[in-house]
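Below you'll find the structures, each written out as structure tokens.
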Structure 1
Amino acid sequence: MQVRELDAQTARQLGYEGRTTGVLVTAVDPVSIAAEKGVRPGMVVSRVGTDDVANVQQFRDAMAKQTLEKGILLLVATPEANQFIVLKGSANR
């Protein structure tokens with residue numbers, strides 16, 4: 001999964017204006033657990049585990065503390081709603 005900073009202009013263009021902070025998902029490997037669980041480009045990740053993420057470095061730091069074997073809880077947003085997604089599986093996938 002690739003992410004980038006969510007700036008105000010992009011947030012407006014995607015329908016997130018005034019709704020959320022986080023990082024914008026820009027790419028998801030189509031054969032990854034993230035894709036299987038429904039993570040799509042254009043979603044915004046605002047929490048990884050118990051850590052709020054507002055920028056790419058916070059996202060990376062939070063992801064580094066997680067493992068697929070134990071499960072990674074993401075709070076993601078679309079312009080319509082927020083949802084939790086759990087990424088769990090083998091890291092050798």
Structure 2
Amino acid sequence: MSKPRLDDMTEPQLRELMNTLARGMTSILRHVDGPPKFSILVFNDPTLVQYVSSCRREDMIRALREAADRLERKEEVSRVAFSKGETP
């Protein structure tokens with residue numbers, strides 16, 4: 001049996017896939033203090049994106065916009081340069 005493309009999945013199949021991804025990420029992140037929030041984007045076609053997130057929709061949009069801006073500027077944030085509580 002061949003694997004379906006995301007574009008061909010039914011709504012219940014997509015929901016199951018995305019919920020499985022969310023459970024897996026939640027399980028992994030529970031070992032990190034916080035735990036941090038996440039958003040997972042899944043797509044075959046970048047104009048038809050499926051997502052699952054552990055945060056409020058407006059927070060996810062803000063985080064994605066910030067990440068996209070950094071990617072477009074080819075900017076990397078040095079993890080060593082900042083101590084806890086400092087800002088860039």
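Coordinate-derived values only; no laboratory data. These figures come from a predicted structure and were not determined experimentally. Cβ atoms are built from the backbone, for glycine too; each structure is taken alone.
Observations on the structure shown:
- Origin of the derived value -5000 (helix-only ellipticity at 222 nm (-39500 (n - 2.57) for each DSSP H run of 4 or more, over all residues; to 500); candidates 1, 2): 1
- Given 2.0 for distance in nm of label points 7 Å out along Cα→Cβ at positions 28 and 76, calculated: source structure among 1, 2: 2
- Calculating relative contact order in percent (Cα under 8 Å, 6 or more apart) for structures 1, 2 picks out 1 as the one with the greatest value.
- Computed -1.01 for log10 I(q)/I(0) by the Debye sum over Cα atoms at q = 0.21 Å⁻¹ - originating structure among 1, 2: 1
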